[in-house]
Structure P
Amino acid sequence: MTGPEHYQYAEKLLDDAGDDELGSDAERYHVAKAQAHATLALAAATGLNDAESGMPPGDWAAWRDAAAVTS
C-alpha cells in the first residue's frame, strides 16, 4: 500500500466510524485503524520529502490526487 493509499483508506475508515454507534466497539475499531493508516501515510510522505528538492513530481501528484476533495 502506498502512502496516498494509506491516506485514502484512513479517510474511508473515519467515514465508516461515523456510521457506527457513538462509543461502540466498532467506532473505536475504525478510529484506531484510521489512526494507524494515517500514521503510515505521514511516514511515507515524510520519507519521500527531502530538505533540498522536495518530493519527486510523480509522488507529489499522487499525494495531490489522494488529498483532493472529490465531493
Structure Q
Amino acid sequence: MRVHLDNPRQLPRLLTELGMQPDVIVTEIGYAVIEIDLLGSYGIDDMRNELRRRLELALPEQGFTIDWTP
C-alpha cells in the first residue's frame, strides 16, 4: 500500500520508525511517498486498520493519505 505524506520532512522519521518493526517492509518510492507491506496473516480490513494504527502512532498530528489500490 502506498502512503503519501503531507509533510515530506517527516519521511526520515517514519522510515526509521517503521524500519524497526520486524513485520514491516517499507520502501521509499517517490517524493514523500512510501510503499508499506505488512507481513503476516491479515484480512484486507484488518490490514488496513493495522496500517492506519501504526501510521497514526508513528506520525501523531501529521497528515498522510493511504492509497489502497494494488
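A short reminder: the numbers here are calculations on the coordinates, not readings from a lab. Treat the numbers as computed from the prediction; the structure is a model and nothing was measured. Cβ atoms are built from the backbone, for glycine too; each structure is taken alone.
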statement: Across P, Q, Rg/Rh (Cα atoms, Kirkwood Rh) reaches its greatest value in structure P
query: Given a computed value of 1.6 for distance in nm of label points 7 Å out along Cα→Cβ at positions 3 and 27, which structure among P, Q does it belong to?
result: Q
task: Looking at relative contact order in percent (Cα under 8 Å, 6 or more apart), point out which structure of P, Q has the largest value.
output: Q
message: Going by distance in nm of label points 7 Å out along Cα→Cβ at positions 43 and 59, which of structures P, Q comes out largest?
response: Q
query: Can you tell which of P, Q yields -24500 when helix-only ellipticity at 222 nm (-39500 (n - 2.57) for each DSSP H run of 4 or more, over all residues; to 500) is derived from it?
result: P
- prompt: Can you say which of P, Q returns 0.65 when FRET efficiency 1/(1 + (r/R0)^6) of positions 35 and 51 (r between Cβ atoms, R0 = 30 Å, to 0.05) is computed?
  reply: P
